[in-house]
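K.L.:
Listed after this line are the structures, all set down as structure tokens.
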Structure P
Amino acid sequence: MITYDEAVKISDADLILLGSELYGLDGYEMKRIPAHDGGRNIVYSCEKDGEEAKILRISFYPDRSREDFLAELEYIRYLVEHGAMVSDVISSLKGNLLEEIAHSHHTFFMCLFKKAKGKLLVENHYQYRDGVPLTEYFYNCGKALGKLHKLSKEYKPVHRRYSFFDKYNAEYMDKLIPDSLSHLKEKLVELLEALEGLERDRESFGMLHFDFNDGNYSIDFDNGDITVYDFDNSCFGWYMYELADIWINGTGWVQFEPDAGKRKQFMDDYYASVLEGYRSQNRIDNSMLEKFPLFLKATLMEGIVDSFEVMRNNGEELECDEELSYRIKCLEDDIPYRGFFHDIYSCEAPFQYEERII
């Protein structure tokens, strides 16, 4: 399998030229955006005076098929057409949402997006709008997610993305995770059995973004509007999963607070604002909200699986660093709320635990 660095060399040398031809980007300045740890795509910003900025994405990992990419792009187009604030996909000059390129004995998939208005929160040094309380931002995050979920309830795909249990199942995780972590595997099987017993009806289960965080949306700091992008991980799952995941996003605002009681009060207030925004767009049953602790465990599972996948894909030696060890400890010991209010948590080293040997 081609490595990320090998793909970047091919992309920088040849594929961006092909992309320019396929999408009519002559005269655009194309700069590669540095990938985050575990990033699976090569992404370029495309800018030209007097023209709308665009984002070119090149994918190369073989675990996504042409149908997977088409399903993602068709879903994005559906959301845009139905009023969601999402970065739209731009068709190539051939009229295709997706271009497939065979080069250097490898297959690459290319697509182009409108660049979202505004900027990332980190680009604004985690400062929100002047004179506006953070509660507006929390409300708008919930509102944006609620809009996606509401539209997903009516979505009828042509090409279909994978479902939660296609990836998160005992057989796959047994192969992925070393046998030395036998207790972890037992706890993962218990978690999967609990999730398998949940309803999967139209009101609770549908297409998810599955990576909804402040690295995957831009904020218009003139009015607070949020535009969502990067649906590369989108899949079918429970809406409640993303409501648990968005709770985790809030921990960063108070992760260095030494008083667990103050952390708890902040998170209660934060989540109340998020849910108020969410419910302004979409209905969710209280019976699902009561499953919040279970879905927090599911987010731990996702993080653990992702860590081992990154090591495998990068050809790295398997090891449990402090962050992965923390997730494993919380899951193995049934520590609630990802340990955020527990003695395991340290505000000097948030969400870290001593490394363990595999």
Structure Q
Amino acid sequence: MKWFFPFFLAMMMLNNAESANNWPAEVQQVEIPCSDGAIQRAKWYVPPIKGNRPLLVGLHTWSSTFDSAGGDAVYAEWCIKQGWVFIHPDFRGPNRTPEALGSDRAVRDVVESVSWAQSKASIDETRIYLVGVSGGGHMAMQMAGRHPEIWAGVSAWCGISDVALWYEQHCKAGEPDRYAKDIVGALGHAPTRDDPEAWKRSPLSSLSKAALVPLDIAHGIHDGRKGSVPFTHSLVAFNAVVGKKAALEEDAVQSYYDTQQLPSGWAAAKQDPVFGTRIPLFQKTHGNTRVTIIEGGHEIVHQAALNWLAKQQKGRPPVWEITDFVSVDEAKSESGK
């Protein structure tokens, strides 16, 4: 029977891992009629509480769908505990078809999922939030620029800000990897730097319109080496929102990525317990926009993202300092794919 305890322990660990990657039982699957005649499926939760409640829109990752749980299930768990309404739309699924990848149609799907939620539940319109990581981070930034009027706060992690550049970064010796092939599938061709369709699907094309939205952009310093999206995408996204006068110097941005050392004149970030073990290394705030580089990789820190969103309210200045926060188990976090 000496084998029994290790086997039992392994099975417990496996079950815990599986439960962390499943949607909570309270979450339902729904179908949302789209303006093009299609049906958009989504995950959906409404708390059994009277009165207007916050709405959290969680965006799936690059290769995922509305049904993919993983780290996104943490969004739902938060909403159940906090009494928020939750929706996890499909917006045309994985980013490998013309209708997906930040297209006009995908953007419209997210907007229509919010409208549908408002028709089905009592939503506090001053507390409609958006969160995403990786491909979800890309779409979160895209939505911040394309529809800033909706959101009380947008939290975007490890997002792709420039589709054509990301295509280049995923071509090794001229050979596209799976992400680059996905982009070709969405665009119908391999993009060049001046490709208008790739640019339209890139958050950089519209982020200048997001200046009035509380927008929190974050990225791990090791991403691009141990992950799929170089953290420069987030720094450049910050620049696109704040404009030239407040922008980080382009040469310094590249130097930071190349050396992983803070450029001259860039101050180290203050320590912030809400980030848990993912210590902030660099942080800059201008107006309603903040960018943070953390000691981490291609991932989201749910505790930091969700607690920050909870403090934001439309019509009020953004709250950056989170002194009291709800703990979120880091073990349940999952890097984006």
Structure R
Amino acid sequence: MHPSCSDDPPLLLALETSCDETAAAVIDRNLAIRSSVIASQFELHERFGGVVPEIASRAHVRRIIPVIDQALKQADVELKDLSAVAVATHPGLVGSLLVGLTAAKTLCAVLDVPLVAINHIEAHLYACRMAAARDVFPAIGLVVSGGHSNLYDCRAASEHVLIGATIDDAAGEAFDKVAKILELPYPGGPSIQTAAAGGNRNAFRFPRTFLKDDRLEFSFSGLKTAVLYEVSGQPGARHSPPPMTDRRRADIAASFQEAAVDVLVAKCRQALHRYNRRTLLVGGGVAANARLRERLSEMAEQERVDLQIAPLSLCTDNAAMAGIAWELLATGRTAPLDCDVRPGLIRRK
């Protein structure tokens, strides 16, 4: 049945340009993903070992229209079939966010449909709701990615209170930096996971900052520095570290990964207890890490909580997770056409 038929649920177009992925998706009111298109910028940033904001925003300008066209074609719909347009407006890189918002505003003005401004982080958590195909709120939410390591008290689908965050590096950023130290390919997450698979996770006892601290905060800078010292030696030390071998690299990668995972799992457990929640939602690029998923599953079984981790297809940045826009539309939370982006993180209340 063609989407324009009256019996079909309403459709919205979602756009995502918060960092270095240009993405568009068509999602119906029943949260069925009709299409999801992602144009990666991996090849543009690989030689820099991280995302270059100016390069990212320019690439979004070139790719946004082709990506939208492909998403509509994949869903077999036309612009006139849309009931709304949703776009990530915060947080993210300001230049990148502006490209998506400009495209969304233009479509809304031409089509005379509502504009919905999406919080990129909350959308990562809503991906768990979409995958579960049932209500999962209230819950504790963990968003762990290249730019964020945040804990939320998710009181409802569209009500998230920040209860903990990193005070320095995000977990994904630490993975990227450690991969560079170990001379592993960018992006660091998949490279560390691959290298760690052949290593001994107990070979090195790297620091686990705030592991037993009451604060719901993360810090991965010290862990990253410990790896650097293990590989290159401490300044002023009399002895140089052993030469790097494949075995040594694998052991360091595995030990680093285990230290990061230990802290992430411990803080999730701590938040579940403190806020008396029985559901844990986990999203973001680092949520794709196999060891983290394994350890979270073990913890959830021990604590007898409902664990919902975003599927791999919805972990990294994508537009389909903007199904949260339907929750906002249901409560009349649309955005004016003169709204702006908010690149910074919303601080905890």
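Taken together, the values in this text are just the output of simple stated rules run on the coordinates, not laboratory data. Model, not experiment: these values are computed from the prediction. Cβ atoms are built from the backbone, for glycine too; each structure is taken alone.
K.L.:
Which structure, out of P, Q, R, was semi-axes √(5λ) of the Cα gyration tensor in Å, for residues 101-252 alone calculated from, if the result is 31, 22, 18? Provide the component values of the computation, followed by the final result.
P.N.:
Working: P: 31, 22, 18; Q: 26, 19, 14; R: 39, 19, 15.
Going label by label, the one that fits is P.
K.L.:
Let me ask something else about it. Work out which structure the value 0.05 belongs to, where FRET efficiency 1/(1 + (r/R0)^6) of positions 85 and 205 (r between Cβ atoms, R0 = 30 Å, to 0.05) was derived from one of P, Q, R. Don't skip to the answer; put the middle values down first.
P.N.:
Details: P: 0.80; Q: 0.50; R: 0.05.
Considering all the candidates, the number was obtained from R.
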